[in-house]
Structure P
């Protein structure tokens, strides 16, 4: 059985496949389960986060101004 580093908790199932794992513990985070509560872990190397590109602004309903 691996010796538990001080202040470290074991990894969770979502961590499997990450490159930041050393044995049964995360190299970066002390409590890996906390990083997966609200979504993907920010340091996960095996999860790809899709970013949405901003849509092009379409200007609708513009009228030409009258010249005086």
Structure Q
């Protein structure tokens, strides 16, 4: 089911500029959400495991997001 949300013209321009040609607004917002979630999970991992590698942090974040 689709819905309509009200956003400012400035926000619409931000979404247009951030999006790729093949993406609609839903795709752009979902990509932004996934990026933010990954960053939060990486930050959580680094906070818990101070001496881990970036590769380990990425793998942990993928598993964490998959399980949440």
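Annotations for the structure displayed:
- Structures P, Q, by volume of the Cα convex hull per residue in Å³: label with the highest value: P
- Read-out helix-only ellipticity at 222 nm (-39500 (n - 2.57) for each DSSP H run of 4 or more, over all residues; to 500), computed value -23500, structure in P, Q: Q
- Mean count of other Cβ atoms within 10 Å over residues 15-22 - structure with the largest value, from P, Q: P
- Which of P, Q yields 23 [relative contact order in percent (Cα under 8 Å, 6 or more apart), calculated]: Q
- Distance in nm of label points 7 Å out along Cα→Cβ at positions 23 and 55 from the coordinates reads 2.8; which among P, Q: Q
Each value in this text was obtained by applying a stated rule to the coordinates, not by laboratory testing. Owing to the predicted nature of the structure, the values given are computational and were not obtained by experimental measurement. Cβ atoms are built from the backbone, for glycine too; each structure is taken alone.
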